[in-house]
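Each in structure tokens, the structures are laid out below.
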Structure 1
């Protein structure tokens with residue numbers, strides 16, 4: 001097994017896929033192949049945009065994985081995976097995770 005490219009308590013970036021722990025009730029994980037991700041969009045977390053959303057959704061189009069530390073974070077990432085519901089993740093280092101996803105979802109044409 002190849003070492004993880006990134007890992008925190010809730011998010012792991014493996015060479016070929018993203019793993020989101022605490023996605024399904026009660027603690028199920030969601031695995032997404034990078035090739036399934038159409039886009040990744042960072043957004044600023046505020047009280048009205050989900051910083052206090054520990055798990056679940058207010059707007060059913062966006063599903064927040066379990067993250068009790070989210071109120072202390074500044075940025076989340078919305079993943080467009082081609083379905084009506086978009087996973088929203090809040091990694092400890094969103095910039096690094098966004099970079100990994102962007103690099104891996106579009107393999108280089110060499």
Structure 2
């Protein structure tokens with residue numbers, strides 16, 4: 001399971017696996033920061049391009065990327081507030097359900113002292 005946040009409309013989408021997420025999220029958009037990714041337990045993932053995007057005049061060609069662990073970004077528990085909505089999916093009925101799931105897996109943002 002891959003969590004993907006569309007940064008333009010703040011919608012959180014859930015994909016069954018990395019291949020589905022990568023096929024849906026075009027490399028050109030990923031490079032431009034339109035998507036953020038997390039793995040099944042909320043660990044941050046980053047797109048690493050093996051073939052760069054191409055921009056030539058008025059057209060663009062998406063490159064090829066993989067999703068790999070990232071230590072430079074917050075986990076999903078710390079980032080869930082960025083999501084304004086949850087796209088329909090077979091796993092979670094709401095953002096609250098995702099927060100509860102992450103709390104059970106140990107990936108939760110703690111507030112307070």
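Annotations for the structure displayed:
- Read-out helix-only ellipticity at 222 nm (-39500 (n - 2.57) for each DSSP H run of 4 or more, over all residues; to 500), computed value -6000, structure in 1, 2: 2
- Value 67, calculated as volume of the Cα convex hull per residue in Å³, for residues 54-101 alone, assigned to which of 1, 2: 1
- Structure from which 22, 14, 14 was derived, semi-axes √(5λ) of the Cα gyration tensor in Å, options 1, 2: 1
None of the figures in this text is laboratory data; all of them are computed from the coordinates on show. Keep in mind that what you see is a predicted model, and the values were worked out from it rather than measured.
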